[in-house]
Each structure stands twice: as C-alpha cells, then as structure tokens.
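Next up: the structures, one after another.
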Structure 1
Amino acid sequence: MKLLFELFTEELPTSEMEHLEKDFLEASKKILSDKNIEFNNLIFYLTPRRMALKFEFDEFVKVEDKKVLGPPKSVCFKDGKPTKALEGFLKKNNATMDDIVEEKTKKGEYIAVIIKGKNVQAKPIVIQAIDQILKDIHFNKQMRWGDGEFEFTRPVHGVVFLIDNEIVDFEFKGKKASNTTYGHRFLSSGSFRVEYDNYESTLKENFVIVNQNERRQLILNQLKEYANKKGAKLVYDEELLNEVVNLVEYPVMVIGRFEEKFLKLPKEVLITSMKDHQRYFAFTKDGKLLNEFAAISNIKTDNMDLIREGYERVLRARFSDAEFFFEEDKKHKLEEFVPKLSQMMFHEKLGSQLDRTNRLVGLAEFLAEKLGFDTNKAKRAAYLSKADLLTQMVYEFPELQGVMGREYALLSSEDSEVATAIYEQYLPKEDEIPRGGAGICLSIADKLDIIVGGFFAGLKPTGAKDPYGLRRAALGIIRTLIENGLFLNLREVLEKSAQLYNKTIELYEIEEFFAVRFKNYFSDYPHDVLEAITFKFDDIYDAYLRLKALNEFVESDKNKEKQFAIKRVFNILKEFEGSRVDESLFNQDEERALFDKVKQLEEVEAEFISKKDYLGLLNQITSNKDVIDNFFDSVMVMDKDEKVRNNRLSLLNKLRKIVLNIANFKFLEI
C-alpha cells in the first residue's frame, strides 16, 4: 500500500526546519517498526510551507503468537477430567484442549495456551502511527491561532492524507484530510489534486520543488556554474546554503553588483554582511573579493532586473553602514579601547573583560616561556585580544571579533604576528588552527581561562548542555597542541591559570575533563587502548604519541602473545610498589635472566623516552618475551618466604615501571 501525507502551513521558521528531516525520519522509522509495520521507500520532503511523508507498506500486520498462563495444573484436572477452572480459562481465551501446553515455573507446573497470531489490517495501525509521529515531533516554539484552541509551530492550512490514493478520515489542528494542496504562493493559483505517484511532478508544475535535496543541488549548481563562467571561486558556506534551501520553494539565482569603493573594507566584513543580513553568496578571484553577489530568489518574473535592483539597493545600505563603522573605528588605535574593557562584564563571578585580559597576559607569557615563543609578542597580543569587542563593527557583527581585531591592529602599526594572533585566538575552526607562536599561546590561554574559570564559577557542562563551550575549548587546546606537535605540562598551566584567578580549584577534576575530551576526540581507537594511555595524562601531545605507539604495537601483535607477557606482570603486582632487588636472594636461573633483561632496559629507557620512541621501547621490552614467559613458568613468584616473594615482586615492578612510561597494561583487554 502507498501512503502520502502532507501538512500545508504558513512559512516555517528556518531554525525549526534544521532538525525536522532528521526528527521526522527517526520518529517514523521507530514508530512504524514498534508497530510491526513492514515499510520501505520512506521519504520526507520539506519546504518553507509544507512537510510531507511518503512510504509504502504491507497490507497486513502479522501479530506474534502469544502464550497466556492459566491456573496451576493441580486445579485444572480432577480424576483425569477438566475442571471448571480449566474450562473457564479456555473459554476466556477462545482456546481448546488441543491448545494446552504445560509451563514449569518457580511456583510449580501451570497450564498455558498458545494463542496463534493472526494477520490484521495494517491501515488503521498506520493511521495511528502518523498521529503519534506528529505528537512526538518537538518544536522549540509553538503558535496559537483561531480562538487559541490550536497549537503548532505555524498555523496549519491544509492536510493531505492518502492511502492508495483514497482520502483517509483524519483531522489535524481543525483541518480535515483531503487530496488537494497548493503550489507556489505567487506563481501558482488555486488548489489542485495530488496522488502518491505524481506528487512531486504535480508540485513542480505548480512551481514547487518539494524535494529539499533537489533544491539544494539546483542552487549549488547555479552558483558553481556562474563562478566557473567568471573564472572565480564561490565562497562556500554550508550553513548559508542550508538556510537558503529552507527559504525557497522555487529557487532562481539573481546576480547583483555593488560599487567597487566598498572593496576597501575587509572582505570578511562584506561577506559577513551579505550572509547574515541578506543571505547572499559571495565570489572571489585570485584571493580577492569580487564586487558581485548571488541572491536566491523565491520568485521568477518577466522583469528580474527589478528584483536585482532591490537586492542591490538593500546591500548598498548595509555596506554604507559598515563603511561608517569602519571609518569611525579607525579614528582610534586598538590599544585605546583596552581600558574601557573594565566596563564590559565577562561573567559576574569572573570579573570584567579587562580582568580577563590581564589574566590572559599572564597566562600567554607563561605559555610562551614553556613553549619557546616570543614572550613580548604573546603578551602584547593578549593585551589587545579583547579590544575589538568595543568597536562599532564588532558590535554590529559579533562574529567578526578577532577578524576586526587583526585588521585594526595592522592599521595601528602593530607587529604582524601580534595582529594575526588576535585572530588566531578563536581557532581552531574546521581545518584552520593557530600556527604563529603568539597565536598558539593566546589561543590556548583564552580557552584555559574559560575552562578554569568555568569550573570555579560552577559552569561545568551537564549532559548535553554546555552553554559556555567548555568542551569545545578543551578540544581546541587538544587540537592546537597535537597539530603543532607541542609538548606542554597540563598540570603546570592549570596551576598558573588558577593562580591568576587567585582561587583554589580542584585541578584533578579539570585534568579528568581534558582526558575525557581526548578519549572522545580519538574514539576511533579501541577504548581499552585509550584507557591504558590516559591513566597518565600530564601532556596532551605526549599522550597522543603514546596512543599511536601502543595502538600500532597492539595491531601488530596479532596473536596477543607480547601483550599477554606484559599484562602478566601487571596482573600479579596489583598494588605492590617495591622496587629494591637483592641479587643474593635469587635461587633460579630465570630470576637472573629477567634481572639482566631489566637492567639492559633501564640503560636504554631514557634514550627511547627522550626521543619519544615509544613503539621502539615497547618492541625492546618484548624482544625477549621468552625471558618473561620462562620466569612465570618456572618461578613461584608468591613464595612462602616473604623476603623471596617481595624480591621477586620488586623485580617485576622494575619492569612494570618501564612499561608505565607508555601505558598501563592492566586496562588492555586480552
């Protein structure tokens, strides 16, 4: 059977449309499956004025056989004949003596019957499923209309509900289902009939491309074709494209232009203004912004020039405002804004933006010393890092913070590395990470200050909620250190940050927070390998190198013999900590052989660690695996003599300590 369902509404907010496809499909699949409906070809369509669901399903639902427990066997028969208790049970369940089975329970033997499942009509079950799907879909905001009795994300103007092209008796928000809908608001007139097989084509004839993926590809193709024609490059923005797809039912590209004088503004200002205020797409050529843009109209007329002129007129006004803000901001050096940050609150428990700036200066200097970068540049970048928050341009376009700081720093004759660092403090973003010394220090300092301050102020993430972006900040630090190959003692920088707050903070909890983010970021690695590495998490880049080494070691050890040899050492030691070995207590050759092996390892241990050759050290440890195996096979470690026992455990612990430079093998699952 074939089902078509459509809700025709007033224009849906794009913020709600972002999650609708995923939510609708997930809810549909779950509810239909829970009701044992066999379905296929499930499709969800979404436009600004409608949401539609199509799928095919089997005509019948097979009800599973059901076992019904009856009275105890002892009361069901008397002198070999059925009692009234048994007869009543069989009658109630429409069963016969042939359906009886015996069921053993903890309370004894009972009589039960198997009620055979029968095929039932799927149609009424599917109709109930659609009603449930609509109830399960969550919207952040609801509207009321009519006399206030109806509530939905937007007023509903029509419902199409067909099964095998027959109208289903169904009502939603005061609208009874029919087989008619409406096309484009301006390009189509009146209602028209639709059927399952011609739904898409009929809507297209009425200037509605109902398939959101088709609209998306159509828009993207138009943009790329124009870019290729001009020898230019589209400034691709996934978020903007998705939003525009949800704003139009019949996309028509319109190319507009603006005056070249506006190109003197930073290109990020122009691109942001086009995107955020007008939903326009920009183009670049040879790295420079073109004075052309593409708008996606939801209408096609005989006079598209009129529409183009309207787009250009609105954008001209926006750019004129941006030009004014830029010229006003340029009247001041960037450093002149810094003292005024005392009037801007960062957080009620963490002080003003000036307080934060002063902490960043101290932390950036500390990081530069530890990482070997120019401390003066790091300090200067930190001092200027938040100054652009008080500029008119950033007030108008908050997403340009950092970008405008860089531009205004250069205009104020600041060092180029300092200017770039002001921008890089907000990285990583996608594939872009901070690369300059000052930028790396400021980026890490900015995020550490948020994390440490967040834990102090009770702003820790809970569940899926992380309003202050602490998880994102931790991940940014992890990426910055790893992708730049930088070693940094995590405990030291956390202590420095806490000191700058002049607060007592439980740093272990923050270290664990970082370790969890690390494990989540590298979740493609086996979980036991991750646990074995993060038992010690004092240096993020070092942990990454150990992770790669251990994972390669584990993958190469196909039969797990090497891993098992080392894990035997960890298993027997448990909490034993002694490491003083008395050679005079050796009474077996296998003890001496292992002792000599451990001494050799201790001699080369420091060299492997200094080179961060963790895989090499693991291979060196297991190069004579037989020595470890022979020790365990021939030596009674847990000897009755306490001195002998502790001496043997101490020997094993010396080996364990070498391995612990890399990983704790007790976590490995072998």
Structure 2
Amino acid sequence: MANFAAAGAEGWRTSRFRTTGPQRTRNVPMRDKVRGNLLAKVGVLSALPIVILGVVLGQYLASTVRDRALENARQTATIAARIGIEPLLSRADLVDGLTPDRLASIDATLHKSGVLGSDIARIKIWSPELKVVYSDDASTIGYTFAASDELESALAGHVASEVSDLSKAENVDDRHYGQLLEVYVPLYIGADPRPAGAFEIYLPYRPIAASIARDIRHADALLLAGLGLLWLVLFRIVAQASRTLRRQATANAYLALHDPLTDLPNRTLFQERAQEALLAAQRAGSGLAVILLDLDQFKGVNDTLGHQTGDELLRQLGSRLRDTVREVDTIARLGGDEFALLLPSISTVQGAVEVATRTLGALSKPFVLGGLTFEIDASLGVALYPDNGDDVGVLLQRADVAMYVAKGRKTGFEFYTPEIDSYSPERLVLLGELRRAIADDELVLHYQPEIDMATGRIRCAEALVRWEHATRGLVPPDQFVPLAEHTELIGPLTAWVLDHALAQCQHWQESGLDLSVAVNISARNLHNLDFATHVGGLLRKWKIDPARLQLEMTESSVMADPARAMTILTQLRSLGVSLAIDDFGTGYSSLSYLQRLPVNDIKIDKSFVMNMGEDANDAVIVRSTIELAHNLGLGVIAEGVETEEAWNQLAALGCNVAQGFLMCRPVPADELSAWFAASRHTAATPTVT
C-alpha cells in the first residue's frame, strides 16, 4: 500500500503516459495547499464545539461555585441560629418582645460569643407577627415591616437567602455596604416543631463575590487547560487520520486505475488516456493506433500449472511489454490475458507494423515459470484512427475483431478491415434476422451426396444449410454461418440442422431409401459438454441408427480446446456416430494428436483437390494425405471433385469417397431423391468401424 501511495504522490495518472505528466505535476502543490486549508478548517470547526462546550461548562461551574458559596453562607447562618440564638430565647420573648435588660443581656452574649463580628453586617430576630424583636441596629427593634418572600419562607420552616441591593425600608441604614447576602433561618424553641420566629443575618457580599470570582477563575483556568488539551489531542488524532485517509485515498485512486497484478493501467485509465489522445489527434490532425493483444495458450497454462503460474506469466508479460513501447505510449491490462497498447502519433500501417513486430519479438523469448521453460504465442489486432473509427469504444471493438482474425489465421497480427468484421451494423441486423429465421423455420437444407469410389454407391448426403430470406432472397451460407459461429447462435443453428437432417433421414428410410446424413459442427459445439447428450436425444427422437449420422468438424475447431474436444468426440463415438475431420490440410493439428482422435474419416479440403491437376504441390498434398490416412486406418473423402480427371486421379491414389459438382450439386431433398432415382448410383449400407 505504501508503494502505491508513493507512486500516487508522484502523479498516479501520469504513469507510462508522460505527455500529460507536467500539467498534473504542477497541480501537486495546489493539492497540498487545498489539503492544508481543509485541515485548518477542520481545526476551526472542531474548536467551535470545544469553545461552546467551554462556555456551557464555564457557566455551569460559575453557577455551581455561586450556589456552593450561598449554601455555605446558609449553613453558617443555620449553625449560628441553632447554637448562638435559640438558646438565648424563649417563646415569650418572641411573642411579647424583649425587655431592655434582656436586650442588653442578649447583645452582650452575642458580642462575647462572636456572633456579632466584623464579617457580619447585621442581624435581626423576627417574631411570627413580622416584628423585629432584636437587631444590632436598635432603631429597628419593635417595628413591623412588610414581609419579604424569604422571611415568609423562614417563618414557614425553610432556610432562605437572597443577595439584596438593600432597597427595602428596613435596610436604609445599611446601604453603604453595597450588596449584602441576607439569610433567613427559622427559629425553634423547645420541642415545638413549629417555627417560633426567624433569624436574619446580613453578610457583606463583596468578600463572598470575590471568593466566588476567584474560585470561578481557577475553575475556568482548569477548564480551559483541559479543553485546550482535549482539542490538541483531538486535532492531532484528526490530523493523523487525515494523513492516513489521504494516503489511502491516493492508494485507492491509484488502484482504481491500475491493475494490481501487473501494475499496468487498467481498462478505465486506458480509455481515459485514449480519449485524451483522440482529442489531441483531432486537434493536431494526426492519427493514433490501438492494439489489442491476447495470449494463445494462456488457458492451457492456467489449467495445467494453476492460476499462480498464470499470474506470474502475466506479470512477466507486463514487464516485457513495458520495454516495447515509447514513453508517450500506454500499455494496459484490460482483463484476463488481454492487453491493450495506445500509440499516439502513429497513423500509418508501417508504424503500427513495427510496434506489433517488436511486441511479438519480445514475447518470442521463452518464459521461465516455476523452473520450467515455456514458449507463448500471442495474437494482436490493430485499429487506426481515423481510418477505422473516431471513438475509443469503436477502435477497441475493431481491434478486437482484428485480433480474433489473427488468432484464427495464426498470423501473429492483423489490421482491421470491414471485410473481416462479423459485427458491423449490417451483420448485427443479419444476426437478429437469423435468430428469427431459426425460430420461424425460414432455413432450408440442401444435400450433396458422397460417392463410394470403389462401388459407385451413395454413401452419405451432406446436409448444407441455406436461408430463404423474405426480402434478401437466398442468403449464401458463407454470409451467415461464420456470423453464427462467432456467437452463441451457432448452438441453436446446429440443433436446427441436426433435427431437420435426421427428420429427412427418417423420411428417406420410410420411403425405402437407406441413406446416411452428414452434418457439420463447430468449435462451440465441441466445447459444449451436453452436446453428445443432445445428439443422442435427437437420434432417439427420429429413431435413427447412430451409424447413419456422420458429424464433420474442422481441425481448427478441434485444436481450439483439444482436451475438451477429445472428451466430446469420445462421447459421440461411444454413441456409434461416425466422425470426420473436415477441410483437412488447412489446420495445424499434429500427426500424433490426429492419431489419438476417435475419427473415422478425413475430408481433404477442396482447394487441394480442385488444383491438383495444375499444381504439383497440391497433388503431393493429396497423395500424402491419402497415404497418411490409410496408414492411420482412416478413410478419405475428397471434396471439390468437379472433373473426370480429378475422379480418375483420386481413384488411382486410393481415395475412398468423392464429393463434388461432377456428381451432384447441393440440392433440396426432393431433388436429391429424384437425382438418386435417375442416377446409376445406389445407396450403400453404412458401416462404422
């Protein structure tokens, strides 16, 4: 993660694409400034709740200190009343008033006991009738005053207090004190639970206020220090978390645009850079090239040696590809074993050829994986701007088309041309119409017989699909069959042909014509593990002997996934179905592998048969193929027999079966039946060995 973060700090969008680097590099200080401003804002915003909390706590503490001071004053007054006042009085004193002697005695006792000290401004003793019974200010004794709320509370049995501004009439002589703290305490005489009167004590409020202020200042100082420390701790935590999140965000941003296995740009970043390069090319009036690369044997490496070895292969591949491109180019991993190259300023075929050749050369060196040495082939597809499109998606799609053509032709790399594109808008429309044609039974089968050259008897009729289009007329198979083979539609198409061919075979049998049928199958059929089960179901449905069905497949369809193809072919062979390798000589199967295939026949591609009279090389290929097949115990079917000379030459070479226009063109089933009745050929009983 740290490495990714470090790479991101240097400009994660500029890796391997330096043309955009300087602009992004200049933005780094600005990003730091913005992040600093954000952190400052976080500091200020986090301080606001701390300040608000401090104010609230400060007010709470001030209130608490003030209440505590007042409570202490009330407790002091209560103790003075209980100890210093109540023992000196009787209930009669409070009801009838004090005599002068009693006043003098009480006054002397209070001075002597210290109740009347310098820290007490005034005291009063009240009767229940709101008359002043005693006061250190003799001028108020014997007078009745209006009751305050606090006095009434004390006469009701509650200690009460207030900070007075001495505005009441009874306090006119005490106003020089400023503010006084008045405390009213109920007086109890004897065992009577009812208050007999009230004791009022006046304390100077200035010392109390000074003490409160001092305590509040101390509390505020401690609170401020504590909250400041809390803010510093929180800010440090936030700052550390911010730095961590920034590093993680930078790393995540890098990972979002790069492949974690190879550290190359991923599809998202590739498309972004391709879009930027397209805009630059449009402004400059220049071109660019997009190349897609796909490994040819990657699945075999994965299946045989495991995904860890496959991952190591991709890492080594990524490292090699980096060394083949310029600093302004981009190499990206799009997924799986698919890579893409973006080549700005390359608009010519020759420039792209040089890069493609250099790339294939870098991959031609053996890879060492787990102590083993491997040679891995790759296929490249090239699309050019502006020749092949002006949109990133279009260029990628057309480079993909070219790549699959290169894979199929084993040419290493191919350039996109409209002729090789099965996914042009027109063909996509045709694909949709073909899907409906299969569902609506718009297809028809034509049949071309295969003749046993030794006996002259019809051995089999190959079913060849045709499309009677409602508006296009008869659509040739080379226009829609390859299209279906590149999609999942080949499955339904093959199922339709098999079903109708076996139905026709049953019809021939019921009409007394013992004739086998041959049906072509594709690579996708050989990858479908349920294909043999489906074939068996159709044979049972039409009550056809499996020996009367011959399935033909090309070498390339078998070699696309040899292991799975072997499994499917073995299952088909176990049903009793006859198998033939079609278009033999155009593929890349090895003799050792061919020997292991459970096939009965080899069909020589018509291109060799049709030219063997004029081309000595083709004649050699035909002769060698016949000898090879016979040595392997296989029969030989020659396609494209159009002349008597070709028939005689093949017969002389020992070819077993011939098929071509010399005998019969592909025709509908009813016409084949008529041809069969009019010809010298008779049906042969099929045998499968």
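Read-outs: derived from the displayed coordinates by stated rules, not from any lab. As the structure is a prediction and not an experimental result, all values here were calculated from the model. Cβ atoms are built from the backbone, for glycine too; each structure is taken alone.
General observations
- Identity of the structure behind 35.3, 110 (criterion: Rg and Dmax of the Cα atoms in Å, calculated), options 1, 2: 1
- Comparison of 1, 2 by FRET efficiency 1/(1 + (r/R0)^6) of positions 90 and 130 (r between Cβ atoms, R0 = 30 Å, to 0.05) - largest value held by: 2
- In this comparison of 1, 2, the computed figure 5.9 for distance in nm of label points 7 Å out along Cα→Cβ at positions 234 and 658 is attributed to 1.
- In this comparison of 1, 2, the computed figure 22.0, 73 for Rg and Dmax of the Cα atoms in Å, for residues 266-473 alone is attributed to 2.
- Of the structures 1, 2, the one that -17000 was derived from, the read-out being helix-only ellipticity at 222 nm (-39500 (n - 2.57) for each DSSP H run of 4 or more, over all residues; to 500): 2
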